[in-house]
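Pasting the structures in now, so scroll down.
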Structure 1
C-alpha cells in the first residue's frame, strides 16, 4: 500500500505556520481563524482516511504491517545515517487520530475563546507550528528524527505557554517548562548517542527487532551491573518522563497553565504530554526484551508513583486548571505503568493495549474538561474555585458536557474512561499487586477531586458575580459537543483488534470483578465529594485541619519547587557558581590582566628605543660600540 500522501498531514500545518507567521499583521483575525481551522480539518480528514485504509487493508496473515517511506538525509557511515520520512503502523495511526482530532477541536474552539485578542493571528500560527511538530514526532521513522521534532515541540510549547509575553508569570512559566524539559532531554540525547554508538543505527525497525543482532551485542557491554542498552533506554525514558511530566520532572506542568486555556487543552490533555508515553510505546520491544525488561520496571514504578502523588496534590488545589494539570499527570502515570507491566505477545500485551486505549480516551475527556474550564473562565474571568458556584443555572451546556467528562475520567460504567481504565487495572493486577493497589487508590482519588471540581463550579453557594455569567458561543460549543460524544462512545472501540504490542489482534474481555472493585472505589470518591461539596459546609476545612502536615505538604505540592529552588540558588548558584565566578574574576581574569599590565608597563619603558630619530639611533650605536670595546679590553687585560 502507498501511504506517501500522509506526509501532507504535517506539511499542511507547516504551510499555515509560515503564511500566518509571515503575514500576521496583514491577515485579518477572522480569516486567520478560518485558515487555521480549515487547514487542521484537512489534516484531520487525511488522518481518518489513513486510519481507514490502514486498518481495513494493511493486515496480512493476521498481522498489521508496517509501512515506511523515507529518504536519507545525513550519512555518518554505511549503516549509521539519519533518514526523514513517515512510519505507518497501528500505534502511529492511532496517534495521528488523537493529535489531529484534538488540534482541530482546539482550533475551532480558539476562534471563539481568543476573539478580540491582539495577537489572534500569531496565536493560530503558534498552534499550527505545534501541530506540525507533533505530527512529525508521531510519524518519525527513526529515533533521531523523533528527537528533532521532540525539540521543536518544546520550542512551540514555549511560545504557546508564554503567549501573554507582557505577563511576567507567563514568561516565567514558559522558561520553566523549557528549562526543566531541557534537563530531561539531555538524558534523551545521551540515550540516543549510546544506542547509535553501540548498535550502529537510529532506525526503529532495527532497534525493535527482537530477533536481531542488537540485543546480544548490547549484552556484552555493561556498566554498574546493567547492560549499556538498559542504560540507554533508561536515559531515553528520562526524556519521556520530562515531556510527560513524570516525577521528578513534573514541576513545569502546573505553571504551564499560564498559557491560554486552548493551549492547556492542546498541550496538556492529549498531545505534548503523551509524547513520552508514545516514545516508550515506539521502543517497547527494546524495553521489553533487553535484560529481562529492567528498564520497563523503571517505567512502571515511575508511572505508578507519579500517578499517586499527582492525585494527592490535585485534592488540595483551588485553581481549576491546576487541578486538571495534576489530573493529567496522574492519568499519564496510569499509561506509563500500564506499559511497564505489559508483556509482548497476545493477551500478555494487555498493558500495552490498555495504555494506548487510555491515551485515546483520555485525550477526549481531558480535552473536554479543559475546554469546559475555559468556558467557565471565559464567563466569570477567574480560575479559582472560591470565585465559583451555582453556574449550572447560567451555563447549562457547559455543565452537562463537563459532567460527562468528569464521569468518564472517574470510570463511570458505560463511559469511555471506564473501559480503558479497567484494562489498565486488569494488566496491573496480573503483573504487580503493589502497582494494582496503588492504581485502585488513584481511581478513588480521581473521582473525589473531579467531583470536588464539578460541585465547586456548578453547585454550592452561588457567588456575587460582577456580571451575569453567560454561555459560550457556538464556536466553542461545537468542539465540546463532539468531545462529549467521544467521551461516551470512545470506550466501545475494540482496541485490542487494532493497537497491540506485536501488531497481532487479540480478544480482550472486561474483568467484571476488578471492574466492580474500581467502580465501588470510584463511587466512594463521588459520594465523599457529594457530601463535602454539594452544599457549602465546614467539612472540607475540618478534614484539612485533621490531616494537618500531610494536607499542608500536598497543598504545597510536596515542596518540589522549593527543593529545586534551594538546590539551584543555594547550592548550584551559591556554593558552586559564586565561588567559580570569584575564582574566574580574581584569579583567572586578574592573572591575565596582571600579565597584560606588566607587558604594557615594560613596553612603555622601552618604546623610546624605537623613537624614529637618527640621533637617538646614532647615540645608541656609539654607546653600544663603546660598551663592547670596554668589554673586549677588559677581557684582553685579564
Structure 2
C-alpha cells in the first residue's frame, strides 16, 4: 500500500492555504479585533457568531459547540474527508503536487488514487466539459432555441456553463470511460445508471443541463430540463443524492452570488435556474434557487452564514414566487421558516404573475430590478393571502379570518411589530382592535416556548429592564449602542464632540443609559484620554457594580471593525446610532398619521406630516453619512 504524504509537502500545503481564505469559502468572516475573525459556525446552528478564526495562529475555534483545529481539520470536518484526502483537496486548490513516501517495508511508492470526493468532482467536471461541447452540435438545436426564447444568448449560456446531453443511450458513458473513469465512479456520481439489460447508460439524455456547484465552486451535480416530445421523464431531472450532491443544502448560483450576498446583506431566492440567470443578467447578482427540492432548514443555515445573519437592521431575504396557488403555498411555507432568520423576510411577486425570467423577457432588465425593490414584508403577504380565503362580508368569515391570521401575528420575531400588525389586521377586517389583540395573545400563549427572542424594536415595547440587569454583549438589537460606548471608553479622541452631542435618549438599555450619563458627569469624552485612568473615572461616576463591570467589559472588548478603529469608523457608528434613534421617533409618528383622518383633522394631519417629513429627511442624511464612510 502507498505510504504517507511527505511532511515537507504537508507543510507547503499548509503555508499556501491560509485558514481565513479556506474558511471564507463557506462562512462570511468579519473582524473580531485583535487580529481575529468571527462568523456563524458551519458545524452547528447559532443566532450569534461564536466561530472565531485566528489567521496568525492558523487555528479556528467555536465557543458555541467547542470544535476547533487547523486548516486540515476544517476541511476534514466540512468536506467529510480523511487527512490525506484533505491535504490533497487543499493541494489541488493551492496548485501543489503532493508526493507519497515509500512504504514502511522500503518498497516502491504505489500510485495514490485520489480520494472519493476529488474523483467525483473530477468526473463531474469532465462531464460538464462534454456537455458544454455538445451544446454547439446540430442535435442541441432545441436546447439553444430554448435558451434564446428566454433571452439568453451564447455568451450568457457559456457564462453559466449550460450544456446539452445527447439523445444517445451512452454517449457520456463512453466518453468518460475513455477518460479512465470507472463504471462505479459514473454510477456513484449520478451520471450513469444500470439499464434493464445490465449495461450502463447515461442518466441525462436529450436535455438542457445546468451545472450545480457547491459554494466553493466545485461541480457536484446537474439539473436537466426536458426538451424533446418523446421524453416521458419529469420536466426537470436532477442528479440523485450522492456522497457530494446533497440537494437539501445546495443552492443554484450560490457560488457566484456569495460575495454579493455578503456585501449587500441581501439574498434573493427564486424558483428556477432560468430565473437565477435572468436576475444575474438583469443586475440582481444575489439570486439563488433550490435544486429540485423545497427551500428548507439547511438552505437557511447556508444563507445565514453568508448573510452574517446577526444584525436585524441590515439583513434581508427576498423570496420570489409565482402568483398561483403553488406560489402562495410556498410563500406560507417560507413564512413558517421565517423565525429561523434574524434577517427580515420579504416577498416579491409580479402583478401579472410572471417569474423573473418571463418578466425580463417581456419588460426588460429594469423590470426585474424593480420587482425586487418593490418587495413587501412576507408577513403582510401571508396575512392578506390568508384573509383572501374567507368571505369578509359576513361576520362568520371575518371572525374565522381573524382566528386564522392571529397565529401568524403571534409568531412574529419582532415583538414590537405584533401590536402594529394587529391594528393593521383589525383595519383590514373592519373589526375593533380588542378582539384581534385577544386572539393574538391567545395564539402567543399556545405557541411553543422559545420560538423567538424579541427583535430590535422590541426593546421599546418591552417592560423596563431593571437597572442592575446586565446587557448581553452579543445582543444584536443593542449592538450599535454598545459599539458607540466602546469607542467612548477605548478611544475617546475618536468619539469626540460628535459622541457628546448625542443625548442619552439615543440609548435604550438602562445600563447603557447609565454609562452615557456617567460619561457626561466626568465632563464628556472630549476630556478623556485613552487608558486605565480614563476607565476608572467613568467607573467611579457609575452608581452600581453591574454598570461598573460593563464599563470594564467595554474597555477590553474588540471593536467590530475590519481594521483598528479610525475617524471613519467612529463616524459610521455614531451616525448609525443617531439614525436608529430617529427611526424610533418616526415609527409612532407614522402610526398616528395613518390612524388620523385628514379630512376631519386637516391641521393636525398637516402638522404631523411636516414633522414626519423633517424626520425622514434627517434619517436619510444620517444614512448617507454612515454609508459615505464605507
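Please treat every number below as a calculation from the coordinates, not as lab data. Note that the structure is predicted; figures quoted are calculated from it, not measured. Cβ atoms are built from the backbone, for glycine too; each structure is taken alone.
Here the criterion is distance in nm of label points 7 Å out along Cα→Cβ at positions 206 and 486, and among 1, 2 the highest value is seen for 2.
Using log10 I(q)/I(0) by the Debye sum over Cα atoms at q = 0.06, 0.09, 0.10 Å⁻¹ as the calculated read-out, with -0.37, -0.73, -0.89 as its value, let me know the right label among 1, 2. Only one of 1, 2 returns -0.37, -0.73, -0.89 for log10 I(q)/I(0) by the Debye sum over Cα atoms at q = 0.06, 0.09, 0.10 Å⁻¹, namely 1.
Each of 1, 2 could give distance in nm of label points 7 Å out along Cα→Cβ at positions 134 and 582, but the derived value 5.8 comes from 2.
When helix-only ellipticity at 222 nm (-39500 (n - 2.57) for each DSSP H run of 4 or more, over all residues; to 500) is computed for each of 1, 2, the one that comes out at -22000 is 1. 1.9 is what came out when distance in nm of label points 7 Å out along Cα→Cβ at positions 430 and 446 was calculated for one structure; which of 1, 2 is it? Structure 1 accounts for this read-out.
Comparing 1, 2, where is relative contact order in percent (Cα under 8 Å, 6 or more apart) highest?
Working: 1: 12; 2: 9.
Top value of relative contact order in percent (Cα under 8 Å, 6 or more apart), among 1, 2, belongs to structure 1.
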